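Taken together, the values in this text are just the output of simple stated rules run on the coordinates, not laboratory data. Treat the numbers as computed from the prediction; the structure is a model and nothing was measured. Cβ atoms are built from the backbone, for glycine too; each structure is taken alone.
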Structure I
Amino acid sequence: MTSGYDGKQCWVHARAGVMPPSKAGDNPTMVLTTQRLEITGSDVFHELHSAESDDRGATWSELQPQPEFKRWKIDERTDETICDFTPGWHAASAKLLGTGQSVRYYENKVMKVRPRFTGYSVYDRVSGVWSKPKALKMPDGEKFQSSGAGSVQRYDLPDGRILLPVYFKRPEDVQYSVTVCLCEFDGETLSYVRHGNEMTVNVQRGFAEPSLTKFGDRFFLTLRNDEHGYVTSSADGLHFDEPKPWTFDDGSDLGNYNTQQHWITHSSGLYLVYTRKGANNDHVFRHRAPLFIAQVDP
């Protein structure tokens, strides 16, 4: 266990990807990424750190700062980095590919109106270093000027192509929209091919931080919203039905709001990991603890 809270900063967004063993008989290698957050501001992040485990998570190496993720200068008062990062094994290229999004600061505060892009990086298993982040090139125009794959779960197709959910908006829009992008990845470069239908809801900031999985013959997408978590499904992973709020099987509201939800896709069933109010947790910011896991009726 690593503790990093010092009253000014703490560790956040801890996520792990798994690389298969390089030779028979070895354990897989788990790679965890996390970054420091300044608790005195809102979403004030510092560079990515990374650690490895070769014993299925029982012990971990020391967290190592990733130099290519250190904030870079836009001008004297403005800098930028990548946040909301998620690593995942890409079997077709045999690479650990991480995706996230850019965040830009003016005098160490998040800019309210700013460009935003999907940033991605590839892990070198020999050196234990993530490559310099690159930007996923999206179609030209205002629509995707603020677009990112922050805190998402992607789905890799059998042919190696990637279904990557993103959320986006024009600078003047109030609500974010979500879509799923079909991408190609050659082991170094992630390339946009096309995207599916665009979904939003006229509730505060719309949809954000989408996560995608496949169970059986359908794809499932879970969506963050300020007032409710939403869910939708699709036959092809690009074109989705109208999203609806998450409910329990008796029709009552799940209680999730203004927070991500993520999938566990298992041989025993499809599960949602989420947070909710109504669990004797009113003292917790946005009811973001504890974590719950519920089986989903597909």
Structure II
Amino acid sequence: MTPQTQKILFAYFELTKPRILFMVLLTTAMGYFLGAAKAWSWATALYLLVGTAGVCAGAAALNHYLERDVDQKMQRTRNRPLPAGIIPPNNAMLWGITLILSGVFLLYWKVNLLTSFLSLLTAFLYVLVYTPLKRLTWLNTTIGAIPGALPPLGGWAAATGDLSAGGWVLFLILFIWQHPHFYSIAWMFREDYERGGFKMLPVVDPDGKSTFRQINVFAILMLLTAIFPFIIGMSGEIYLASAIILSILFFISGLKLSATKAHSDAHQLLQNSVIYLPALLILILLDAKF
């Protein structure tokens, strides 16, 4: 394999946004195993993850396609495959559509109709609603948090065939968590987002008052939401105590950013959010009541 071929293959892989893909697969798996309790199937789990990966990767590729002009203006994205000219735009579009349709079909064929519908809905909301809204309103973060929170609900549906309380609790945890996570990113790269024409909250709120208020409000909501798995009997006392401690520490990191407005503290909040979510989900699973 020539270096040029390797470069192109890696570029196609980069179009799938592997970091986001990993988080989607993690939350999907958690939804499945919690929903299935002790009746899970390795085969179903495999089909679920492969199908979900296809839909998520395809949606990411289409996001690259739709934002290729904006990516060229921003320092953090100008070296992505499309603005760098490594992959032709039409190829990226076909790659994305193929992945989405393949993933949805696999989920319908091997898992169930509800899961395949949720995956298609996720891709639709991410590509055709959230992506264009980033240029129109700062509320794009809240709206974009909906498709971002659907994967664990899809995992739950794959296990149970329904959308019962446990799945919605996982959805709510993901929905709330995304706000401090993405607002910290938006604060760190607010100048870049402004160059790209994105109406992120720190762009329309230069002094950061609204941004930090949103971070702190959603961090408090995160603390309250993290208690729900215990309330509905999904997890026990060990989870409850651990979740409260983790959520308080998460809230404190948001307060620190509010006080300093420093890039380093925004980065720290981002890192803490990346640790917090998997830790919370793993604790739910380890102390699950089934």
Structure III
Amino acid sequence: MKVIRTITELRQEIGLKRQATQSRESIVGLVPTMGYLHEGHASLMHAAKQQSDIVVLSIFVNPIQFGPNEDFDSYPRDEARDVETARAQGVDIVFIPSVEEMYPQQTQTTVSVSSLTDRLCGASRPGHFDGVTTVVSKLFNIVQPQRAFFGMKDAQQVAVIQQMVNDLNMPVEIVPCPIVREQDGLALSSRNVYLSAEDRQEALVLSKALRAAQEAVDISADTTAADIRRILRENIGRSSRAVIDYAEIQAFPSLEPLADQEKVHGRDDILMALAVKFGKTRLIDNTRLQRAEVLSHV
């Protein structure tokens, strides 16, 4: 495994590895991350290893996707541990560029996806997704992968990047990978390290709220979008430390909000999505509504 810090060297190394496979059709899989890797990231690397000939992991805390009052400077970093995690997962190349390498001058060009980015996290983090799509498009141009692997924990990000790829005819397949959770249900996140012991326990209301909403749909075919929103908020509200940013139900991947009266039973194109703050830590979680038979009440 090679650790590479410049774009020029990365392109050269990918070319050499393509030659070593004796095939111009070698599939390059890219796993873009901001580092501080956990088992969720490991699952992305594992998927990339299974579906690619050459696996590139990028580690870059991207400054242009952070707002002025967000945690860019304090975002957790542990390069040595990340490199060993990548090595254990069989990654071929770890790309760790500096900010100066990725943005050698003031950026004059950004990539912006409209509509999908003005809701959910985009509503409370203006400019965030422009930063995401710009850096991801740069990585796609640098690495030129055939496949790119993203976790569904940030389902909005997956939808936005897929829209960008479709709109700009980028020759890369976006591979969404399932959320990885702790045994108690908390979705893995690099930001979980910020949580106090009490907030860590309180944060379990997120996965519990999502389960309660799914159970309501399983029980009654008459469950509406308004019912789901109410169930999500009521369950999260059981934590005195939880401050809700949003608790929503939307179509996926269009992210169109569902009207309150819409019934949701039997649909599999629906996303229940949460963003909640515990102390200074903002956590997101979601689940795709599962098709289920209504339980009999005999």
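Out of I, II, III, choose the structure whose coordinates give helix-only ellipticity at 222 nm (-39500 (n - 2.57) for each DSSP H run of 4 or more, over all residues; to 500) equal to -11000 when calculated. Considering all the candidates, the number was obtained from III.
Of the structures labelled I, II, III, which one yields 16.6 when mean count of other Cβ atoms within 10 Å over residues 207-214 is computed from its coordinates? That value comes from structure II.
Matching task: 19, 37, 32, 10, 2 is the computed value of P(r) over Cα pairs in 10 Å bins from 0, in percent, for residues 55-102 alone. Pick the structure from I, II, III. So the calculation was done on I.
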